[in-house]
Structure I
Amino acid sequence: MRFTNKVAVVTGGSSGIGKAAAMQLVAEGAKVVINGRNPDKLAAAANEIDSSAENVATVAGTIASPAVAQELVDTAVERFGGVDILLNNAGIFGPKPFHEVDEEEYDSFVDIILKGKFFAAQAASKAMLQRGGGAIVQTGSMWALQAIGATPSAAYSAANGGVHQLTKNLAIELASENIRVNTVAPAVVETPVYSTFLTQEQIDEALPGFAAMHPLGRNGTTDDVVSALLFLASDEAGWITGTILPVDGGVMAGRQ
């Protein structure tokens, strides 16, 4: 198994891509510490990942707080002996026209998406030094590579643009420490994030319309993204760092 004897920290691990990634990591031999803002939802996810609780631990709180990032790493070290992998996955999404975005909304995108990933990577990479290196894999966004008129997302896209550039800088700075840093940039992926700003009826109506945007003819799934995240986290990607990998059904290739 690819992740036997590995310890992974997963931010945004209580649902969607993060929870699916944590489940696959445990299935492939890892021990994981997951984070999310809702303690009850986080506990339910942990029970689903490993009902014995032998291979999973939780830290509730917003990843926008560097103290929460540090607690995640400290928990991984104390419970499982260290940190080998960080899946820097936590994020939020909510399209809104540029002129309607207020300061509080702007700050929430930057704090959770960019600041959260910055300080989680800082805390995790320090712990990785004690293990001889590691892998940081971040969830960025296709919206940071290409604007989509149907989903005006200036603040979200700008924050993720920072994540993409953070990836390149950390890849160079941490290479000598044997720490690889990469990011996946998904297009439209069918995850629970849409329920944070749409009703289920609206989701059922809106998502099928985005399928045609992707040259492969469908929206992404959590499995599509998890496969890419875990490849980049694994030794199979041992000579890959500083990469922004579009996982987008072909959107960045062009239009048919």
Structure II
Amino acid sequence: MNTIENNLHTIDKLSELQQRDLWMNKLHPLTRLLSSVIYIVLVASFDKYDIVHLAIMAVYPFFCFMVGELSLKDGLYRMRVVLPLVLAVGLPNPFFDRQVLIMAGSFAITGGMVSMVVLMIKGLFTVLALYVLIATSSVEDICYALRCLHVPKTIVIVVLLIGRYIYMLGSEASRITTAYRLRAPRQKGIHYKAWGTLVGQWLIRSMDRAQVVYESMCLRGFRGDFPESKRGVRLNDVLYTLVWALVLGALRFTGAVELIGQLFVA
């Protein structure tokens, strides 16, 4: 299976996750989006040395992975392209911040080491929260939630159409490369002389399919926006966002971690 087919397979798997009949998938799209945004903002707001309080914020992705019946292994694997870049952000810190914070025997733990770990944890938590949102919400759901927040319609429609057409472009590319391999089974890769022809065919075929998709959307009532009656906000949607906002806010701005520690010590 080549790289294009692997990517298409990943998109299909994510689509299956988004369409499952689970409680978290049935929440209002705005609820899922707001909860993720609140969590990411609070995680990013921690001090660069506050590793203890930051670690307790793992409660949100842990809850979502359990309730949403998501695999942590699959989540890390599917975010493998973004995750190393996020984790690498803090690597230069030990070279710039050499202030000694803790002495562990003869080993000195500097501020740069701590801030590097904090940045890595922030990146990991952010990626996991985004994966939960992607695995439980389709592109249409996210775009609908953005329109509920009055994000400009032009931006939302661009995001929606990119989500719609990216799979179509990949499937056309997979068909063309498969047809080429069948006609040249012993050739390794695509010969450079055929690049222009194949790219031209790919563009023309993709444009034709895109036009068919757009016409189908229009026949189903698409007018460049989402109907206001698409989905109403229910009580459990409000409670979900409110409870998580209070819990995460308490973990961020109060001494909840110290209180929990005192309870365990007692």
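What follows draws every value from the coordinates through simple rules; no lab data is involved. In this text the structure is predicted, and so the values were computed from the model without any measurement. Cβ atoms are built from the backbone, for glycine too; each structure is taken alone.
Here distance in nm of label points 7 Å out along Cα→Cβ at positions 12 and 36 has been calculated and equals 2.3, so which of I, II was it run on? Spell out each step's value before the answer.
Values: I: 1.4; II: 2.3.
Derived from the structure labelled II.
Can you spot which of I, II the value -12500 was calculated from, given it is helix-only ellipticity at 222 nm (-39500 (n - 2.57) for each DSSP H run of 4 or more, over all residues; to 500)?
Going through each structure in turn, the value belongs to I.
Ranked on FRET efficiency 1/(1 + (r/R0)^6) of positions 20 and 92 (r between Cβ atoms, R0 = 25 Å, to 0.05), which label among I, II comes first with the largest value? Mind dumping the intermediate values first?
Numbers: I: 0.90; II: 0.05.
Top value of FRET efficiency 1/(1 + (r/R0)^6) of positions 20 and 92 (r between Cβ atoms, R0 = 25 Å, to 0.05), among I, II, belongs to structure I.
Thinking only about relative contact order in percent (Cα under 8 Å, 6 or more apart), which of I, II has the largest value? Walk me through the numbers on the way to the answer.
Numbers: I: 18; II: 29.
Sorting by relative contact order in percent (Cα under 8 Å, 6 or more apart) in descending order puts II first.
As an exercise: semi-axes √(5λ) of the Cα gyration tensor in Å, for residues 4-51 alone, calculated from one structure in I, II, equals 17, 10, 9. Which structure is it? Don't jump to the answer; show the numbers that get you there.
Values: I: 17, 10, 9; II: 29, 18, 8.
So the calculation was done on I.
Given a computed value of -0.67, -0.83 for log10 I(q)/I(0) by the Debye sum over Cα atoms at q = 0.18, 0.21 Å⁻¹, for residues 116-187 alone, which structure among I, II does it belong to?
Answer by label: I.
Out of I, II, choose the structure whose coordinates give P(r) over Cα pairs in 10 Å bins from 0, in percent equal to 6, 21, 27, 23, 15, 7, 2, 0 when calculated.
Structure of origin is II.
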